[in-house]
Every structure is written in C-alpha cells, then in structure tokens.
Structure P
Amino acid sequence: MANLLLEDLKNQKTLILDGAMATELEKRGVDTDSELWSAAALMTDPQAVKDVHKSYFESGADVAITNTYQANLRAFEAIGYTKDQASEMIVKAVKLAQSARDDFYSSLSDAVRKQRASYPLIAGSVGPFGAYLADGSEYTGDYDLSQGEYQAFHEPRMSLLAEAGVDLFAFETQPNFEESKAIGNLLETKFANYTG
C-alpha cells in the first residue's frame with residue numbers, strides 16, 4: 001500500500017491526514033490525564049480509539065496516525081507493564097487503526113471506492129524522546145542523548161510498528177536535531193528496505 005502513497009505524491013494528489021487523537025478521545029469522555037496521555041486509552045477504552053480513527057476516515061482522511069505518539073516501551077514499563085505487555089499495546093494501536101480503516105473501506109460502495117482512488121493508509125506515530133519525559137521538552141528539545149541512546153529508544157517501537165504492518169512512519173514533534181539525525185540513520189540502516 002505504501003507504493004500508492006508514492007504514486008499519489010508523484011501525481012501531486014493531496015493527502016489528508018487525520019487530526020488529534022487526544023482531543024477526540026476527550027470529547028468522547030475518555031480520560032487522557034496519564035503519563036501515557038492518549039495512549040492510556042489503548043488499555044482503558046480501545047473501542048474509543050478505533051471509533052476516533054473511523055470517524056476521521058469518514059470525514060475524508062486518507063491517512064490515520066496510530067495512537068503511539070506517547071506509547072513506547074519505556075513508558076509502559078514505567079507504569080508496571082512487562083516488555084511483552086508493552087509491545088502488545090503498540091501492536092494493538094496499529095491493529096485498531098487497521099480495523100477502523102478496514103471497517104470504513106468495506107462500507108463504501110464500489111463507485112465511492114473508485115472515486116477515492118487510493119486505499120487509506122496507516123502511519124505509525126513516533127513521538128520524540130521528550131514526549132516520554134513528559135516535561136514539555138518535546139517542544140523545546142532540551143534533552144541530550146547520544147546517537148546510540150536515541151536509536152535504542154526509537155528502534156523497538158519502530159520495529160513493532162513495522163511488524164504490525166504500518167504503511168509508513170509519522171515522526172511527530174521532533175524538536176531535537178541530533179535525535180532527528182539518529183532517526184534518519186535508523187531509517188537508512190535498519191528500515192532502508194521497509195515498504196509497509
């Protein structure tokens with residue numbers, strides 16, 4: 001499916017991304033006051049997460065971004081999850097987005113599917129290290145790790161997202177240039193052949 005994205009971009013087709021997950025969850029009465037922010041809903045109200053994704057597709061989104069911005073192995077482990085349980089939550093986020101997409105797409109008539117031209121995509125959200133710190137540094141970039149430390153932080157989540165079948169990655173709110181370089185290096189080395 002990722003190749004469709006490339007074709008759309010080559011043809012200069014506008015692609016519409018979904019919107020804020022936390023805002024929509026809060027409108028549905030879901031509590032996001034957690035170290036995990038909106039990712040807490042993966043545990044407390046997964047149906048609401050799926051419903052938000054589906055509502056964005058129904059509103060015209062071509063790409064849904066998984067509810068994993070704040071979800072990383074360290075964050076889940078910090079609240080008592082095992083590594084395996086934490087991994088399951090990240091995979092679950094992808095599966096919820098995929099299920100919403102599949103439910104939406106299967107409800108469309110053949111004529112509407114042809115009009116849409118492309119199958120909706122799922123982007124795996126990768127928030128910055130600062131989001132894990134939950135101290136506002138995700139906006140300032142005021143943290144300093146080595147390239148290896150950044151890669152060790154991001155690679156497990158990226159691998160889980162890829163294994164779960166995201167079509168592409170969405171690197172959101174990356175305020176630290178060194179962290180961005182580390183992610184770029186990861187993409188070139190570990191994910192160079194990833195095609196979604």
Structure Q
Amino acid sequence: MVGVVFGEFDEEDFQLFVKDQRDSRWLAWLDSIPDQLDRFLIETVPGMPLDPYSSRGLNLAEGTAVAYFADAEAIRAPLNRGLAEQFAVFLGEVFRRSFDGAWINVPDHDETGMGFCPVVRFPFTNMDIHVRVFLAAAVEQRTTIEWVTVWTAAAEIEAAWWKAGKPTRSQWLAAKWIPPEEYDDEADAMKS
C-alpha cells in the first residue's frame with residue numbers, strides 16, 4: 001500500500017527516473033487527470049462534500065469503492081479498469097493536494113500492463129502512496145477507514161516536519177524522526 005524510498009541515487013538512477021517521467025503513456029495519463037476527476041465527482045461519486053479533497057471526501061470515496069468492487073480481482077477486470085482508474089486518480093489527488101505531493105511514475109511497480117505506475121510522493125517522508133495498490137487494499141479490507149487512517153498519519157508526519165523547519169528528506173531521515181505518538185510519550189517521560 002505504501003512504498004518506501006531508500007538510499008541515494010546516482011546519475012544513472014536519476015537519468016532513468018527522468019526518462020520514466022517523460023514516458024508518453026505516463027504523460028497522457030497525467031493529462032487525463034482533470035477529465036477523470038470530473039467524471040468521478042459528477043458520475044461515480046455524486047454528493048461529495050463541499051471540499052471533496054478532504055478526509056470526509058476520502059472516506060466517502062472509499063465507502064463507494066467498497067460498494068462497487070467485490071474484491072481486488074474486480075478492480076483488475078478489464079471491464080472495470082476505467083472506473084478503478086477514476087478511484088486511483090481521486091485517491092492520489094486527495095493526498096497530493098492535502099500534503100503538497102507530486103505524481104511520479106514508478107514503472108517497475110506496474111501490475112496492469114499499462115507501462116507505468118502512478119504514485120504520489122511527498123517532500124516530508126520516504127513513503128509513497130501507490131494508488132492502485134491502495135485501492136485494492138481498501139477493497140480487500142472492506143473497513144472503509146483504510147484511506148483516512150493513512151491520511152491522518154500523513155497529516156501528523158507533515159505537522160511534525162513543518163515544526164522541525166521543513167528539513168530535506170535526507171535530513172529528516174538522518175535525524176531519525178520519531179512518530180508523533182512516540183514523541184509525545186517521550187516528551188512526557190522527560191518531564192517526569
């Protein structure tokens with residue numbers, strides 16, 4: 001559901017990354033985002049809150065996905081591919097807009113045969129949101145709180161990152177950042 005980026009990249013890795021971001025299939029998919037979102041908000045999940053790109057909108061979308069798809073196989077079915085991509089686009093856009101993320105292509109993770117894999121990457125963590133995997137996990141778990149749970153955790157991490165002065169990813173990881181719930185416990189222990 002969440003991918004982790006490790007290590008430093010050399011020039012060859014960087015050139016491959018740039019090439020992947022310029023793939024014509026990927027660029028066409030990025031260009032389709034506004035239309036995908038329009039269809040999603042008007043036809044697929046009407047009745048969204050005033051701000052659909054919020055935790056409330058995310059929760060409603062996840063509940064609708066669970067209602068539409070019986071399991072992960074239903075998501076991968078050719079007949080449902082367009083609908084599944086709408087959910088993936090919306091999911092990614094909520095995280096991208098909420099946390100200043102960016103869409104990136106990680107084609108090594110493509111399981112659809114489309115030649116690309118949409119992922120949302122953030123400046124404050126080494127975890128990426130693999131939207132297709134995220135969609136499948138929600139449908140398999142059927143709790144309708146998977147997406148909001150991760151969104152809430154991302155909000156806590158981002159808040160701590162801002163409080164730390166917005167260090168680079170490398171600085172943030174080198175500082176061995178402590179998750180907010182552990183930080184609060186540690187701070188309380190220091191007061192005693």
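Supply the structure label, taken from P, Q, corresponding to mean count of other Cβ atoms within 10 Å over residues 21-28 with the calculated value 17.4.
Details: P: 17.4; Q: 13.0.
Value 17.4 for mean count of other Cβ atoms within 10 Å over residues 21-28 corresponds to P out of P, Q.
Suppose you compute FRET efficiency 1/(1 + (r/R0)^6) of positions 13 and 69 (r between Cβ atoms, R0 = 25 Å, to 0.05) for every structure in P, Q: which one lands on 0.10?
Numbers: P: 0.45; Q: 0.10.
Here the read-out was taken from Q.
A value of 29, 23, 14 was computed for semi-axes √(5λ) of the Cα gyration tensor in Å; which of P, Q is the source structure? If you can, show how the numbers build up before the last one.
Numbers: P: 27, 21, 14; Q: 29, 23, 14.
Among P, Q, the structure yielding 29, 23, 14 for semi-axes √(5λ) of the Cα gyration tensor in Å is Q.
The numbers here are math on the coordinates, done by the rules we state, and not lab data. All values reported here derive from a predicted model rather than from experimental measurement. Cβ atoms are built from the backbone, for glycine too; each structure is taken alone.
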